[in-house]
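Below you'll find the structures, each written out as structure tokens.
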Structure P
Amino acid sequence: MPGPARKRRRPYVAVLRVGHRPGRDPRLTTHLALTARALGAHRLYLHPPDPELAGRVAAVARRWGGRFEVVAAPAWGGIVREFAGLRVHLTMYGEPLVRVLPRLREARRVLVVVGGAKVPPDLFQTADLNVSVGSQPHSEVAALAVLLDRVLGAPPASYFRGARQRIVPARRGKHVVARPAARSR
């Protein structure tokens, strides 16, 4: 008789955005960061750094909870080489996600590298895996969302502790509940 099913451990996931263009890509990179945060990643390394974008994402995390952070990455190569875990380059030219999914789920730590307009060629060699969500041109935000959902599943409610506001699911309309402000003594 088989024993009780073991709860699957969720790996620690960080995302590295390579090739962000401050002033040109703030909306796309912000969506990448918000997607990473909402779907269970712990941090986004941003290359090159963009303090304004990092500040906006930090404000979202304070309001909606969780421990997500944006970390400045002046040089992407050192982060990839020194990451103690599985280094995954998300690219439409890689191996199909479905083929490498078991390896991603078994890893304790995963760094997902998402390139911008021009991906440095040596990234393909530095990564442990080059993974594609689909072998067609598509949004890197969509690819990250699919990968995180397949690897992590839905984030547990506890992941967003400390939220100042939360959404109450509703069939129609918008229902947001604000946490009362802490009283001063």
Structure Q
Amino acid sequence: MNLYVRLCLLLLKHLLWGRPLEPMATSHLRFRVLPSDLDLNLHMNNGRYLALMDLGRFELMLRTGLFRKGVQRRWMPVVADIKIRYWRSLKLFQKVDLNTRLVSWDERWFYLEQRFEHEGKLMARALIKVAFVHARQTLPTATVLEVMNADLDVPPLPDEFQKGWVTRLNTRSLVS
């Protein structure tokens, strides 16, 4: 239930004080770890990280204007792959900064990075592969960027997205 409260607060904040964001800029959200975010070990549940990351990506779409334009066109953002690494535990009532940024893209996929930080220390970091879908068809990234009026050169895709932090054999990378 608290995710809906956080979503409503995010929308209200955006409506009252929201400032536009360039597509390659970093979106920043601040949370506090609540009792409902905890698991039996009394640190933030790994599933809660993923749910909060949804809010971070939603906020990025709001501020870049992509959410409104996507809704008008009935586009749906779809996460295809997430690779997350947890560095340190988040404890009850700790303040958490969630930074979300677009890293690169290819013809079909957008690649994002999301970082959880507490007092400047990296707590968790995720690499995400996202597409936009309309009528069961994946939209070309060029179409999405055109709607955003974003005339950008494609930044080189970092090697870690190519490998997806994978060290085991026969495991798919983020790119394929």
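What follows is calculated from the coordinates using simple rules that are stated; it is not laboratory data. This structure is a prediction, so every number in the text was calculated from the model and none was measured. Cβ atoms are built from the backbone, for glycine too; each structure is taken alone.
Name the one structure among P, Q that Rg and Dmax of the Cα atoms in Å, for residues 15-86 alone of 14.7, 43 was derived from. Working shown, then result.
Numbers: P: 11.7, 33; Q: 14.7, 43.
This figure was derived from Q.
If distance in nm of label points 7 Å out along Cα→Cβ at positions 95 and 111 comes out at 1.9 when worked out from the coordinates, which of P, Q was used?
Clearly, the read-out refers to P.
For which of the structures P, Q does the calculation of relative contact order in percent (Cα under 8 Å, 6 or more apart) return 21? This figure was derived from Q. Between structures P, Q, the calculation of FRET efficiency 1/(1 + (r/R0)^6) of positions 71 and 127 (r between Cβ atoms, R0 = 30 Å, to 0.05) yields its largest number for P. Between structures P, Q, the greatest calculated value of Cα Rg over 2.2 N^0.38 Å is seen in P.
Determine which structure produced the value 2.1 for distance in nm of label points 7 Å out along Cα→Cβ at positions 31 and 151, calculated from the coordinates; the candidates are P, Q. Don't skip to the answer; put the middle values down first.
Working: P: 2.1; Q: 3.8.
Label of the source structure: P.
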